[in-house]
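Once you scroll down, you'll see the structures, which are given as structure tokens.
We did not get these values from a lab; they are worked out from the coordinates using the rules stated. Keep in mind that what you see is a predicted model, and the values were worked out from it rather than measured. Cβ atoms are built from the backbone, for glycine too; each structure is taken alone.
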Structure 1
Amino acid sequence: MDYKKFIIYWNQRSFFVSGSKALFKRHRVSWENSLVIPGMSIVSWNMSYNYQANRQFPALPLLRKGHTYYVAAKFETVPANSAYIKLDFKDNLGESIKKIYIKQQLGSFEYPKDAHSYTMELIEAGCRQIEFEQIELSETPIIWGDYEFVELPQNNQDEMTILFVEPYHHSIPDVKSIKLDNLGNTVAITSSLWGAGNYFIAEKIESYLVELRKQYSKMRLISYGPYGNVAVKYYREFLGCPGYVTDEEVTLEEVLQNSEGLSEREIEHLKQAYQTSKTKIWYQSQGIRPTFVKTLINKIDRLQDFKG
């Protein structure tokens, strides 16, 4: 895994349909069915990597043999605790060699040394309704929450760089594995939410940055893609520090349309940030319009050329 965390969303191509009511909103799913009997599969995922044949992206990541992985199950059921995760590890002939069941919100497993592939299923255990957000998979213990603040300390203790980590398809890049010495003392903010949530606009991030700003005489905000660009514009306004963005613009209308639950204060601040943006463009992307498909390309290597 060359990423910190892999995000697994509901598989719209492989779930129990008969008699089901399914409401899809962005990546979240509300599913209801009173006909499913205990032990049946509600939704399943496999390791299909043939995009041309299946027209879908890999639902599950490649895992390293003999390594321990951690799981966070972000879904709620009615009744409570009435569905669980089943992992089925298979040999080179596709025969099952081991099964693991995860029945809590947080769990872990070891990928067998003789496994060649695996599948994942959400199994019915008296469930009638599910509010499904995502399942997270990581090589390191998972901190429950939507955002993480990854410290990348350097020698200079008077300056701080805030880096907004761009969403990368179904995964969060492992920023600690990438050489970013040119950024100096850095805190990288990652999000496990679809599209970085509301473009990283959240009270938790705001409170963290306001407190951090008091500790450093110099601070700068950096992004390297369209989602982070919105965050840099937003937080630069009230932190009063330089902001560096790419030329991949997301319009204010698109941000408001794709965001959920923003307060009136946040919306007004966002509008003001767009009207009076004083950010500096440090990377030119040759005018290619940002789309979700662009998130398939991990752009974090751009930062090795950052000069601010």
Structure 2
Amino acid sequence: MLKNIKITNSRGDQFEFNSSNRLTNGIDLSGLQAAVNRSQSNLPGSRYQSTRVEEREFDIEFQIRRHNYSEAMMDDKRGQMYKVFNPNFNPMRIDFMTSNDQPYYLMAELISAPIMPPDKSNNNAVWQKALLQFIATDPFIYEAVSHKVEIAEWVGNLEFPLEIPVGGIEIGYRSQSLFRNVYNGGSETSGMLIRFFAKSEIVNPKLINVNTYEELKLNFTMLPGDVVNVSTYRGKRSITLMRNNVQSNIFNTLAFETSTFLQLYPGDNIFRYDADSGALDFLDVSIEFTPTRIGV
């Protein structure tokens, strides 16, 4: 069962369901439809081609408690709702928690203004019934908290009880492994944000998926202090450089002939980082991503 449901439009206006704005039947996000493409032949049955997940359609039915409000006060409450639930302010972000207190969200678009029938069966002295109709052109559900994995990792070296020798103590060291497993616990393939941070000159950094042999390589020389962020999310792909607090677009540095915008497949993904030249001990690499699901 979903709880703590909050809807935010593209302008930042919010509406939260509570005892005064009570859900009637909850929100049903199950049963996401898929189109299965197949071809016919002279053989029995058909031949499978591909599958495409469809848009998600759902309604939210709720009731507004009147609290013995006058009609003028109810008009104000309806006006506040129309301010938030204005289809011109699509898309809407719907945040919620599951019964085990895990936070998620999805993006959806209103296909009409709120429906609030004025007849006595839907608008009486206690409750005003209302209906919101949504279509999610992005049908997936996202974990509200992103996951970050350091590919180049520093390892703590402290042990307790702590004894400090005369010559001092090493509190941590850099792992010598260039490999790192990134586990995607979602049910769908996901893009990610890759971050390269150079502490000395690094020539042509790259990240390689050891499982698939896919790689993302930049034909670019990073200077000390440079940060390069690569977004591999579909529809949001970008490569930006932050140098001396100035951000610039360096999308054209991608090695198009050999590179792919790496994706995180469900389950284990083993990555290795490298560069054509430069000390890898002075290159920090991290991956940040949001697991994606078709249902919760």
Structure 3
Amino acid sequence: MKSFGDRLFKSISDSRSLLFLQGEMAQLTFIAYEKFIELVNEEKAEKIPITYPVGYRADNTPINSTRDFTKDELINRYKHLSLIKLPVDGIYQLVTIMDTLQNEIFRNILMEFPNKISNKRKVDVEVALGAKSLEEIKISIVNNILNELAYKSPKDYSEEFNKYVGVNLLEHPPFHKYIELKATRDIHIHNSGIANEIYLTKAATLARVKNGEFLPVDIQYFLQTYEACLQLTEILELELDKIWVSEDYRAYKKSLGTKDEKTETVEKVIAETQEIVHDEEQKNE
């Protein structure tokens, strides 16, 4: 039977795999964009017909429409998808993965060690009377705690994480980058990408623009925050292993290359992406 430390490590490992998948899909999409530009430029016709759905019938068949795009129109559409839509959608996924991981760590620890929960916490009478077992009551209490945590500020959330989990996230720079990432995600969802005082408060010294300015999200930003999320998983693995030993984690660490090799790879991808984006900007001047 796996130890509790191994179970926590598996949660982190699974989340890291999802992060890697996001990085892989971003790179594949970017490569597809470059190849599509080549195909469009090779096309002899001035206009290219594209068929796409504009609705859906009751018999579960699409209602299609065909439009003739000029080469420039198609290239600009794909440029928007690859250079703007891709990184914005990508950071949504990064935050979802990391929030889910932190909540899963919380849940596992509280379910395994219910004595960490304050004995002053009240249980709804309806829940207590309707529960078929003590386990159901415990699950309800944990769900309530997680729901309360979802509405806390980054600082308050970190304090609760330290209280229940025993890891002070605020001591680690990648977590502060993650806070800024999450604040950026919120701004693009709730305020059309325009920074406000809430963003400035959450991002603190890592705020990238002033109040009222547009908050940019490009490929470089996606890759940098992607790396911060990966670093955060490494921190969680290391710190949790100090509390709940994981032999699986220690075996995994032995199988890894050096940190310099990993950093080199990420920096290379960022540099290559910057070069491609720079070339595209020069073509449009």
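What to note about this one:
- For FRET efficiency 1/(1 + (r/R0)^6) of positions 66 and 106 (r between Cβ atoms, R0 = 30 Å, to 0.05) computed as 0.90, the structure of 1, 2, 3 it came from: 1
- Among candidates 1, 2, 3, the computation of semi-axes √(5λ) of the Cα gyration tensor in Å that gave 41, 24, 20 used structure 3.
- Label whose coordinates, when helix-only ellipticity at 222 nm (-39500 (n - 2.57) for each DSSP H run of 4 or more, over all residues; to 500) is calculated, return -1500 (choices 1, 2, 3): 2
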